[in-house]
Structure 1
Amino acid sequence: MAGTIGTISAAALTVWATHWQARAQDTAALTHWRRQMRRDAYVEFLTFAVEASDALAEVERQLTRGSPEEDWIKDCLEPVGKMFMAMRRKRDVISLEGPSEVEAAANDLMSAMTKVFHTTDSIRRALIGGADREASREMWRDLLAAKWDESWRKQVFYCRTARRLTYEPSLSEGDEPA
């Protein structure tokens, strides 16, 4: 009788240990999968942000020097606007994937870049309206420099936040298994 009880107890303990180990492996796999999904979303958002920033900087350079054709001035921000739409879609994925700290950093970066976009659009509209490029150049550069500085700081903060929450050894918000 004692042998049977010992055998049954050992079998039950083995089943429990096997179940616990399988659940731990599933949790580790889920955590790894979630972190990879988040990392991909973070990188894609940053890629679009950098591309939009580069395109916007080129538009700014063209608007504040030389004399581009008026047709170009009218349509110069259209491609950048499309990049911003793509950025917004990637930001929505970050909102879904979380955690909220990275979402907030992405929103702040998007907001700062939008300010640069709108300032550049104001310059574009002023040029279409006949503004004197030479007289306005310094004012535009100072205004844009402040907006670019804020955008750069928000980008650095976004990268730091995303990196910290992606590679932090403890579970991030939303990673806990159900």
Structure 2
Amino acid sequence: MDLDPEEAALYAAQAPVMEAAFAFADAYWVKHDMRETWAATHPTLRRCWAQSWMMPLLARMRADGFDRDEVAEAFVEDEVEHVLWEPFARKQIEHATLPVDWETWGVKVNPEPIAPDIALVRLLPVPQGGVLRAGETYASVPLLLQYEDGPGWRLLNFTSENVPTPGWPPQMG
């Protein structure tokens, strides 16, 4: 298939966004690898995800001598080295139940720009025949990604199309 230069440039610009979406989906729903999943996520999502997990555990954590803000800060790191990482990771993988496999699932091309550094990608089951038809509605999982110089595109949210806000409780959208 020959693309005109404008189409080729569009696909080249979209490729890093699509690769980042695939990296998260593959690590989380296919491989069930939280370390790899964490590497594909933006620090804002890491903080919110950790805070969300901690919310029902705060009294117990406090009784065990943990400071919630210190734990949340530790979980923002690329390589989390905290005693609570393993229980957190196990619980998150238990929730990774979307039956994604690359034979029957895919990422919709043409990410939707939300802001200059934020794009929305949709993960969805591939329809019969493998072609999305204009005007038809398809169930999908939103994958919100954000770009930063250095690490590039990383997942900002997958529970909604909204930018998450850290806090007690965090706002995931």
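Values quoted throughout were computed directly from the atomic coordinates according to the rules given, and no laboratory measurement underlies them. All figures in this text were calculated on a predicted structure; none of them were measured in a lab. Cβ atoms are built from the backbone, for glycine too; each structure is taken alone.
Which of 1, 2 yields -31000 for helix-only ellipticity at 222 nm (-39500 (n - 2.57) for each DSSP H run of 4 or more, over all residues; to 500), as computed?
Matching structure: 1.
Can you rank 1, 2 by distance in nm of label points 7 Å out along Cα→Cβ at positions 42 and 90 and just name the one with the largest value? Show your work: numbers first, answer last.
Details: 1: 1.4; 2: 3.1.
Max of distance in nm of label points 7 Å out along Cα→Cβ at positions 42 and 90: 2.
Comparing FRET efficiency 1/(1 + (r/R0)^6) of positions 82 and 106 (r between Cβ atoms, R0 = 35 Å, to 0.05) across 1, 2, which structure shows the greatest value? Mind dumping the intermediate values first?
Working: 1: 1.00; 2: 0.50.
The structure with the largest value is 1.
Going by relative contact order in percent (Cα under 8 Å, 6 or more apart), which of structures 1, 2 comes out largest? Please list the in-between numbers first.
Details: 1: 30; 2: 26.
Comparing 1, 2, the top value of relative contact order in percent (Cα under 8 Å, 6 or more apart) belongs to 1.
Assign the value 17.2, calculated as mean count of other Cβ atoms within 10 Å over residues 98-105, to the correct structure from 1, 2.
Values: 1: 17.2; 2: 12.2.
Derived from the structure labelled 1.
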Inset, instruction - Taking FRET efficiency 1/(1 + (r/R0)^6) of positions 58 and 138 (r between Cβ atoms, R0 = 41 Å, to 0.05) as the quantity of interest, name the structure among 1, 2 where it is greatest. - result: 1
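Out of 1, 2, choose the structure whose coordinates give P(r) over Cα pairs in 5 Å bins from 0, in percent equal to 1, 8, 15, 19, 19, 15, 9, 6, 4, 2, 1, 0, 0 when calculated.
Values: 1: 1, 8, 14, 14, 12, 9, 8, 7, 6, 4, 4, 3, 2, 2, 2, 2, 1, 1, 1, 0, 0; 2: 1, 8, 15, 19, 19, 15, 9, 6, 4, 2, 1, 0, 0.
Computing P(r) over Cα pairs in 5 Å bins from 0, in percent on every structure in 1, 2 gives 1, 8, 15, 19, 19, 15, 9, 6, 4, 2, 1, 0, 0 only for 2.
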Inset, instruction - Rank structures 1, 2 by distance in nm of label points 7 Å out along Cα→Cβ at positions 114 and 146 and report only the one at the top, that is, the highest. - result: 1
